[in-house]
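Please go over the structures that come below.
Bear in mind these aren't lab numbers, they're just calculated from the coordinates by the rules spelled out. Computed from a predicted model, the values in this text were never measured in an experiment. Cβ atoms are built from the backbone, for glycine too; each structure is taken alone.
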Structure 1
Amino acid sequence: MIFLAILAAAFVVYIYQSVLYSKHSFDGISYEVTTSTEEVFQNEDIYIYEEITNDKMIPLPYLKVATSLPQGLNFRITEFDKKTRRPRDRMLNHIQSVFVMKSKQKIRRRWRVNCSVRGVYTVGNATLVASDIFGMTNTSKGFKCEPRKNNTVTVLPSPVDLEEHFTSSYYHSGDVIKNHSLLTDPLLIAGARDYTTLDPMNKVNWKQTAAHGRLMVNIEEYTQRRRFNILINMNSRDIERHPTQPSSPEFIEYCITVAASILDRVSHENVPVRIISNSPPDAVSSDFRASDDEIGEKILFTPPYEGKQEILTALRVLAMMKTEISCPVEKMLDYILANSRMFAESGNLIVVSAYISERMIVFHDEMARNGVKVIFYVTTTNQNAAIIPKNIEVYYKTYFDKH
């Protein structure tokens with residue numbers, strides 16, 4: 001009888017604690033995440049602080065916390081490599097931990113996080129799994145922190161050295177003409193020099209050519225006050241498989257990196273710069289639509305940015321841009337051509353694209369007739385260099401790193 005009584009008592013205790021933990025495991029449980037900073041550059045590290053609180057009198061004998069980060073952020077976990085006997089870093093997007101929480105206990109821990117992709121991220125997603133004393137009854141609950149200032153981080157694109165990563169559309173050897181500024185003023189002539197294969201034909205000085213008996217080009221003064229706009233093409237190839245998604249998003253990411261590099265280069269020159277793209281404007285601001293018509297509302301068109309502080313704002317715009325195609329690039333080019341004074345009021349336009357097509361070459365020629373100078377930065381190799389006429393200034397990437 002005593003044995004049966006003990007067995008019955010144990011069964012009652014098991015049923016009671018099972019019901020208790022299944023219904024009240026997450027009563028008084030809170031989960032909060034904050035970041036050490038609100039803004040960093042790409043490939044830099046930040047710290048996030050994770051806080052789990054058990055505010056009730058019932059302890060939790062088993063609590064598993066599965067913490068996940070948005071794609072583009074990774075936990076940097078330092079481990080000791082037994083083979084090399086040196087520490088090494090592992091990048092993880094998802095981490096699981098197990099705790100035994102007392103009543104009225106708070107657990108706070110710090111994670112080192114690497115920000116590998118530009119964007120705006122809100123951290124604080126986790127799934128908590130609690131179990132009873134015997135490990136027989138499991139309950140789970142998902143926690144998602146609402147976006148706040150202290151749990152959101154903006155990852156700005158990091159600039160690269162354009163002169164190191166890009167070259168002209170023609171192979172060259174010997175002397176290379178190095179520009180100290182992105183733009184020159186064709187009305188300010190400082191003299192003439194010998195023609196090189198890097199020079200467009202529209203810079204040839206025919207009077208000096210006739211006088212010297214060889215091709216001579218104008219030496220134009222550099223200017224620090226001329227405006228120009230940056231056009232970012234969200235298409236990764238001429239024909240995409242999906243109308244709104246680029247087939248190779250890594251190419252587009254590098255286009256944004258090049259745009260950031262151009263902005264960084266002119267940040268000391270006080271040159272006003274606008275950003276134009278066939279990326280959804282509403283992802284940045286509804287005020288950044290080119291117009292309210294069918295095509296214009298799908299084109300991102302920012303105000304001009306000038307100086308170091310405003311260029312930082314422009315980098316934030318690049319961080320917020322979605323890697324999506326809001327309208328076909330052909331329609332965007334036609335729209336810009338029809339409104340060239342609005343999109344290229346300064347007479348200068350830099351097109352950053354993963355490729356260059358015959359349609360873009362036609363766009364260049366038509367814009368030139370409207371008095372607008374168009375320069376291309378192609379973020380892949382020179383596979384299209386053969387179709388580029390000599391009067392078009394194009395810079396392509398000498399190689400492409402696969403991510």
Structure 2
Amino acid sequence: MSVAEDQTLYSELDEEPREAFAAFVCDDETHSAAVALAGRRGWPKGEVQHGGMAAALRQLGVVAAPEIMLIDVSDASEPAQALDGLSELAGEARVLAVGTQNDVGLFRQMLEAGAADYLVKPVTAEALDEAVKRIEQAGATGQAPTPARRGRCIAFVGARGGVGATTLAANIAWMIAEERERRVGLIDLDLQFGTLALSFDVEAGPGLREALEDPDRVDELFLSRAMTSIGERLSVLASEEPVDDAPHVVGQAVPKLLESLRERSDLLILDVPRSLLASHPDVLEQVTDVVVVSDLTLAGLRDSNRLLRFLKAQGGKVRTHVVTNRVGKALKGQIEASEFARELEGDMGRQITLDSDSMAKAAMQGKPLGESVKNGKLLKDMRALTVDLVGEPRRRRKSLFSFSRKAKKKA
């Protein structure tokens with residue numbers, strides 16, 4: 001199959017209609033105004049959600065952005081900076097921002113960050129409607145550029161060895177690809193000791209090393225040949241280099257590779273060894289989220305805090321999530337979750353249940369957990385983590401084709 005045919009196939013499999021409108025708000029008054037706006041224009045009222053910037057960031061880059069998006073930035077400590085990161089994920093969507101700060105400087109910053117307009121709350125349905133009209137008129141006259149959409153990039157990093165970061169990365173990637181029907185790229189950046197390829201019972205190849213040692217080779221044809229397909233929508237890029245022959249990573253090779261991969265995926269998931277963050281912090285240039293995976297031990301707590309401090313010191317726009325894995329009763333060396341959360345220098349997120357039998361079964365079969373085990377607390381926890389990271393599954397709209405098929409069956 002040629003590259004052009006491969007891209008066409010991907011498009012047919014994964015393209016979904018864009019919603020005309022979606023809103024992510026922080027308060028009931030703005031919610032009522034957005035619902036009224038949707039009613040006036042015949043847009044689905046169910047696309048108006050609470051959660052503000054945080055909810056929008058979870059969803060964008062994984063599902064198709066709407067044509068017009070209302071974002072309430074009141075929950076962001078640095079609204080313009082947060083919107084800048086969101087606009088990259090929004091792609092062709094035109095963003096109408098609302099917030100509480102009435103400041104000319106902030107208004108200019110919001111426009112520079114990618115907003116088509118900024119309104120100060122409280123807002124009415126009438127004010128929102130007028131703003132949308134202005135945005136539509138600007139788009140019709142070609143004033144609004146449409147940047148290329150790039151998928152989210154989520155990096156899983158183990159606070160210490162053996163906490164299960166690779167297992168979570170592999171299973172979350174598979175769930176989003178299979179259950180959400182999104183194109184997912186899964187990259188193992190531990191070139192010598194990584195185990196993502198083993199997780200899917202596939203062979204690692206030389207492509208990752210070649211991409212990092214000679215970044216000028218990276219193009220669509222190269223990536224198509226280097227990546228291994230797992231089903232229709234999941235692609236894995238992994239390596240297994242000799243212990244005594246570490247690859248020589250050239251300059252900006254890592255962020256360049258990740259940028260190319262984001263452009264061909266709805267979501268990119270990385271398994272990143274801690275040592276790589278220290279030696280090549282430029283990996284964070286393309287990362288939107290970092291999931292720090294730890295166990296409930298004092299060593300895990302210490303190293304989680306060290307990673308959180310490091311990520312904060314980078315001064316980027318990366319969102320951090322701390323996940324505690326292999327949580328069970330009376331495990332040796334495990335401290336109470338409440339104590340871990342109290343001493344953690346950030347918010348403690350999802351706890352993942354220990355289920356050694358299910359994980360051993362999946363590992364022996366070389367399959368992801370969701371394919372090997374059909375139910376259980378561990379699988380439920382992983383699906384909940386998926387929601388934490390990318391939001392609830394969006395409803396798929398019925399197409400005329402699906403209705404015609406049903407009519408034929410009835411006939």
Distance in nm of label points 7 Å out along Cα→Cβ at positions 69 and 165 computed as 2.1: which structure among 1, 2? 1
Where does the value -13000 come from, among 1, 2, when helix-only ellipticity at 222 nm (-39500 (n - 2.57) for each DSSP H run of 4 or more, over all residues; to 500) is the thing being computed? 2
From the coordinates of one of 1, 2, Cα Rg over 2.2 N^0.38 Å came out at 1.36; that one is structure 1
Out of 1, 2, which one gives 15.2 for mean count of other Cβ atoms within 10 Å over residues 157-164 as computed from the coordinates? 1
